[in-house]
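What follows draws every value from the coordinates through simple rules; no lab data is involved. Being a predicted model, the structure only gives us computed values, none of them experimental. Cβ atoms are built from the backbone, for glycine too; each structure is taken alone.
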Structure P
Amino acid sequence: MLILFNKPFGVLSQFTDKGTADSPRATLSDYIDVPKVYPAGRLDRDSEGLLLLTDDGRLQARIAHPKFRKPKTYLVQVEGDPQEAQLAQLRAGVTLKDGPTRPAKLRRLPAPDLWPRVPPVRFRKTVPDAWLEVTITEGRNRQVRRMVAHVGLPCLRLVRWSVGDWTVTGLAPGEWRAL
């Protein structure tokens, strides 16, 4: 079984939360009541979009393990006006604290027609923002956020749109479907 889930902002990519009892955080169990499925990869709490879950360990490894180089595409709202030199750095790969990244595929986008984020992204009249479509074949912790910040473009919003051929198209935040 494979489940495509549109993870909302603020939801942990796990079924239980070991946080404090006085401030519980939303988890996958608040949305998905299917036994014995596990996330194939992770999506941090501040990120939204496609999260795949499966009950098949081999499929989980093929999706999540970097050696399979499964492309993951993100829609990224960044603070600032990306210059070609910054985009070229990302296309070539950047060196983060945990080592060099593989080159990213990316392009500028007009603002996509996405669902509203709750809470909304802060808006500042004097600071421009832009949208990028970024595709990577790794999946390090907060990698896309760290990559864009490394070139001087802080991430305001990050939505994983696709993993391989699977996309979040047609799923509202919190919705899922089994394939």
Structure Q
Amino acid sequence: MNKTKRKIFETSMKLFAEKGYDATSIEDITATVGVAKGTLYYHFSSKEEIFEFLIGEGVKLLKNSIEIKTEKLDKAIDKIKAIVLIELKVLVKYEDFMTIVLSEIWGSGPRSVLCKNYVFDYIQLIEKIVKEGMEKGEIIEGDPNVIASGIFGFTCSSLIYKMRRGKDINIPELYAEIEKTFLRKLKR
């Protein structure tokens, strides 16, 4: 991705997270980036295309990180621990991205459907690992969908934790607390 496209991408992500998709105009994006509309349209045909690109790239980054970290691990519980740690890191580093996904997931419009599809696909990746752990007797019996959705949900709720504290998240501390109060209870 060239420098201008990256700047449009990053600026759009920040504006969508702060103002919301509907309240962000192409003019807002071009003014903040400092480019003409023609330059923006050279890289993206519409605000919708920017949004779709942003969501697709963010989810791809998350999934790739998880695949790389979990492929070398044998035990399902270790894979789940790795997923939680990666999710926390992504949440902190790409908070704007997660804010967009979580705010857009509700509803039935095209952006909501897009976000739901990506989130549900991602949760299926976790669910597959949970099922594998149950089959090997490493993880307690239960509904894999509930467990996978819960893993995604409690890591995403870390944004609420951050808002309540009013300061940045200490990833190692938060991870240790999640491991102590939730993850260890999954282990058989």
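If helix-only ellipticity at 222 nm (-39500 (n - 2.57) for each DSSP H run of 4 or more, over all residues; to 500) comes out at -4000 when worked out from the coordinates, which of P, Q was used?
Details: P: -4000; Q: -24000.
Corresponding structure: P.
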Check: Of structures P, Q, which gives 34, 17, 15 when semi-axes √(5λ) of the Cα gyration tensor in Å is computed from the coordinates?
Finding: Q
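Given that relative contact order in percent (Cα under 8 Å, 6 or more apart), derived from a single structure, equals 33, which label among P, Q identifies that structure? Let's see the in-between values first.
Numbers: P: 33; Q: 22.
Answer for the origin of the read-out: P.
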Margin query: Suppose distance in nm of label points 7 Å out along Cα→Cβ at positions 37 and 53 works out to 0.6; of P, Q, which structure was it derived from?
Written below: P
Notebook entry, point to check: When you work out distance in nm of label points 7 Å out along Cα→Cβ at positions 45 and 109 for each of the structures P, Q, which one comes out largest?
Noted result: P
Item checked: When mean count of other Cβ atoms within 10 Å over residues 5-12 is computed for each of P, Q, the largest belongs to -> P
